[in-house]
Structure P
């Protein structure tokens with residue numbers, strides 16, 4: 001058995017801006033396991049928001065120890081000290097390898113049916129003219145998620161509502177104070193279908209509870225405040241649901257743990273992503289049938305996706321009928 005770790009750089013078609021940052025270049029890490037002619041791959045999408053970077057992930061993955069690649073649970077426990085995004089890469093590679101050796105897609109390995117994934121497409125923060133033009137260009141997409149960081153962006157959102165018939169979601173990435181978020185939530189009722197993390201996670205569940213009450217019946221979903229399954233019980237009664245991201249919670253197994261924990265508490269579920277290649281997006285897509293809201297547009301935003309396999313069709317993600325994650329490099333290495 002041989003393992004390989006490599007860092008790659010990808011670019012979005014234009015700068016992708018959210019409330020706390022704007023970037024058009026992202027460093028990602030690919031972890032590969034080769035055994036008996038099969039190669040399993042997984043992606044790490046580290047984020048400075050969670051104190052992780054590509055260099056640290058590469059160093060961590062070089063110390064991975066795999067005694068038995070068939071023992072996914074045991075291998076993940078043995079390497080549990082890895083940063084979550086690095087654990088996600090290991091988790092993805094193990095599932096990809098085992099499913100390929102069994103000749104089944106990962107969703108079958110997990111006991112799930114083939115997903116019919118419909119994802120939101122995200123409009124990053126930009127001037128009103130640009131955002132409205134994007135909304136008109138994307139009129140065939142059923143769901144648009146609009147990033148906001150202040151009241152000007154809320155007015156842009158209203159302009160998008162005037163030109164688009166899509167369901168609208170809004171994501172503030174912690175940009176508003178508790179009082180501002182309550183005002184925001186009241187103003188968005190009847191305009192949007194979901195509000196994501198309007199207040200800083202550090203404000204705690206009570207700040208989210210006030211927003212959730214003000215937004216009713218529009219669901220409010222915690223993202224930065226819900227990193228892994230341990231965070232879910234703390235949020236019960238304060239939010240409608242949680243946003244599960246493989247890079248936050250350590251991969252497919254961590255995501256399933258969040259799913260079971262949230263459902264046990266009667267909560268809704270959103271499946272999200274970072275700006276990732278088709279490798280990371282596909283891993284999440286195999287689980288998408290378990291979720292109420294799906295936001296897996298990371299690869300759709302890229303100008304130079306180094307992986308192929310899934311097809312993206314007006315917000316829909318079509319997974320190929322192939323073993324494993326159904327993803328392969330676009331160029332031979």
Structure Q
């Protein structure tokens with residue numbers, strides 16, 4: 001049945017095709033309770049959490065960041081999504097022959113500086129070089145190991161009507177920054193990537209007594225993909241109020257001009273967090289104490305736990321279904 005079938009870019013997009021592939025071809029083969037939880041990482045022995053990710057963004061440097069900053073932040077944000085404090089990391093580098101040595105050292109130094117800031121130790125790694133023309137520049141694989149900060153594992157399964165959904169900031173700056181660096185779009189001025197480490201934000205949230213039920217960083221597939229994954233994991237219906245979603249006017253204008261769906265744009269410094277209704281006000285207050293999450297807002301709630309659906313209440317008062325992106329909508333941005 002699969003004879004002659006080829007892999008398309010959409011398989012790695014973070015949208016529905018990616019999600020279906022993981023369920024059909026990976027989970028079906030390797031199914032176990034840890035994997036089946038569909039978290040951003042895995043809860044293993046002694047409250048340890050492990051996560052792994054690959055980064056292939058091209059060009060490697062963009063306004064507000066580079067592939068090194070992106071890879072470290074992506075790793076610690078995945079650990080933060082599991083309510084875990086990052087402690088150790090491994091790193092694999094695949095470098096194209098002829099790559100600029102000064103650029104390589106800049107990327108490594110940026111990872112080192114972030115690791116020092118968050119007391120994350122590099123404990124092992126690997127480096128490979130491939131022939132010129134066989135890949136684009138540099139690829140980075142990072143595995144993170146952290147210590148869970150809660151007495152329960154994320155994501156939970158027991159959502160209830162009225163649980164609130166928090167978004168920690170505006171959407172799409174990372175995607176727009178990388179698309180400009182690629183030359184795929186043009187505009188005056190600078191929109192910096194939102195790439196940022198969020199582990200400190202989540203650590204403080206938990207220290208303040210908030211007990212999140214779900215945390216997920218908004219990366220490939222964007223806001224709509226995260227919400228649809230949440231709906232699938234919890235078998236829940238979600239209502240999002242468009243008027244309450246934080247907006248970057250410049251990003252919105254670019255989306256209008258180029259026809260991009262802002263809810264499908266990847267971020268690298270934003271999170272979706274689900275908390276019980278009575279904790280929502282406190283959670284937002286704690287999040288607003290940090291520069292990276294000062295735009296936090298309650299943007300929706302869980303309506304029921306009997307069907308998988310994400311509904312967007314538009315700013316015009318109507319309602320529409322917010323589907324998971326189908327496939328590759330934009331050039332690769334992470």
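What follows is calculated from the coordinates using simple rules that are stated; it is not laboratory data. Here the structure is a predicted model, which means the values were calculated and not measured. Cβ atoms are built from the backbone, for glycine too; each structure is taken alone.
Mean count of other Cβ atoms within 10 Å over residues 88-95 was computed and gave 29.1; which structure, P, Q, did it come from?
So the calculation was done on P.
Say we calculate FRET efficiency 1/(1 + (r/R0)^6) of positions 128 and 248 (r between Cβ atoms, R0 = 30 Å, to 0.05) for every structure; which of P, Q gives the highest result?
Largest calculated value belongs to P.
Supply the structure label, taken from P, Q, corresponding to mean count of other Cβ atoms within 10 Å over residues 112-119 with the calculated value 13.6.
The structure behind it is Q.
For FRET efficiency 1/(1 + (r/R0)^6) of positions 184 and 312 (r between Cβ atoms, R0 = 30 Å, to 0.05), find whichever of P, Q sits highest and give me its label.
Q
The value -0.60, -0.70, -1.40 for log10 I(q)/I(0) by the Debye sum over Cα atoms at q = 0.11, 0.12, 0.21 Å⁻¹, for residues 80-223 alone was derived from one model only; which of P, Q is it?
That value comes from structure Q.
Quick check: 19 is what I get for relative contact order in percent (Cα under 8 Å, 6 or more apart), calculated from one of P, Q. Which structure matches?
That value comes from structure P.
Taking distance in nm of label points 7 Å out along Cα→Cβ at positions 8 and 32 for each of P, Q, which is largest?
When distance in nm of label points 7 Å out along Cα→Cβ at positions 8 and 32 is calculated for P, Q, structure Q comes out on top.
Consider the structures P, Q: one of them gives 34, 27, 14 for Cα extents along the principal axes in Å, for residues 64-119 alone as calculated from the coordinates. Say which.
Derived from the structure labelled P.
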